[in-house]
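*Asks:* These are the structures in question, set out in turn.
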Structure 1
Amino acid sequence: MVVRGKKPKEYLFIDGYNVINSWNNLKELSSINLEVAREELIEIMAEYQHYSNIKIIIVFDAHMVKTNSGKRETIKGVEVVYTKENETADQYIEKILDDIGRVKKVRVATSDWMEQQIVLGRGGTRISARELEVEIFNNKKLIKQKTKVENAKNNLLIGRLDEETLIKLNKWGKIKE
């Protein structure tokens, strides 16, 4: 669990459309509604950021949108960037890497081989879209296991309490039925 106020141990830049087109569930979703696929990616990454203490920045290409000046917003704690006209997600990420890649721990999620090589050359590390998907899946599995163990511990403790204490805790809403 993330300790509030703690600085992130690393930054993870995500080439948004590259990941959407690499993950089967998001790719399928994007064929129906691209906006919903973007929202789902943001949701997944917000949950991942919460438990990993990794600062997530998702970059979406908007370089083909005429007179677009770019946009940055924070959604559920995740920084979401839409690039400006004539700027690709790769170019945006490379620019940031030039600034912080050798000072902070930075990973870039993309399956674009050329971009991976540029990332490595600028002080970052790369993770493919597929590797990121596996990492998130394993993280969710670990969280479920930890939650199961915590719930079992709580149930053991509650089982040792007398009825009067249980009634008081129930009144305070401390026991989930």
Structure 2
Amino acid sequence: MNIVLLGYMASGKTSVAKVLAKKLGYSFLDLDDIIEENEKKSVQDIFKFKGEIYFRKRESFCLNMVLNNNSKLVLSLGGGTPCYGNNMTLLLDAPNTKTIFLKATIPTLVERLMNEKNKRPLISHIDSDEVLKEFIGKHLFERSQYYNRANLSISTDNKTEQEIVEAIILNLF
């Protein structure tokens, strides 16, 4: 089985995916890493020099490639991946694949993102907690219709990576 973690940026997708993969003896892949390897540029540079639309097209291509060529995989997606084109349908229709929405509240996301916004192209220009809170709220409202289609939803607020992994395993196996 492939396990795909999705959710907003800083919801814990990559860190939880690494722990989950190790615990299950699965391979771990981060879609952003695959895109960077494929493009020979960082996500930030792709956004900066080629734009979000180009990035989203490459993201869809790489997602399709990964889903068709792997098994026993834990894959962490970018926050916007499920919301572009037919990516969510592709994920839900992929054979032997389960999607998990790692859900975090706006205050939790603001707290996590304020410390790392320079690494995040979509929010690097935001300079206050209040503006970030509004930005996240708007984004979550727009993206929730995609995130909520996942096979499983797990709250990450006030939980360790290990607790989240245990909740995933309990619900999947």
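Where a number appears in this text, it was derived from the coordinates with a stated rule and is not lab data. Please read these numbers as outputs of a predicted model, since none were measured by experiment. Cβ atoms are built from the backbone, for glycine too; each structure is taken alone.
*Asks:* Figure out for me which of the structures 1, 2 the number 19, 44, 33, 4, 0 belongs to, where P(r) over Cα pairs in 10 Å bins from 0, in percent, for residues 32-103 alone was derived from the coordinates.
*Replies:* Traced to structure 1.
*Asks:* Distance in nm of label points 7 Å out along Cα→Cβ at positions 56 and 96 computed as 1.3: which structure among 1, 2?
*Replies:* For distance in nm of label points 7 Å out along Cα→Cβ at positions 56 and 96, the value 1.3 is produced by structure 1.
*Asks:* Same structure, new question: Using Rg/Rh (Cα atoms, Kirkwood Rh) for the comparison, can you identify which of 1, 2 gives the largest number?
*Replies:* Working: 1: 1.12; 2: 0.94.
For this comparison of Rg/Rh (Cα atoms, Kirkwood Rh), the top structure is 1.
*Asks:* Here's something else I'd like to know. Out of 1, 2, which structure matches 20 when relative contact order in percent (Cα under 8 Å, 6 or more apart) is calculated?
*Replies:* Answer by label: 1.
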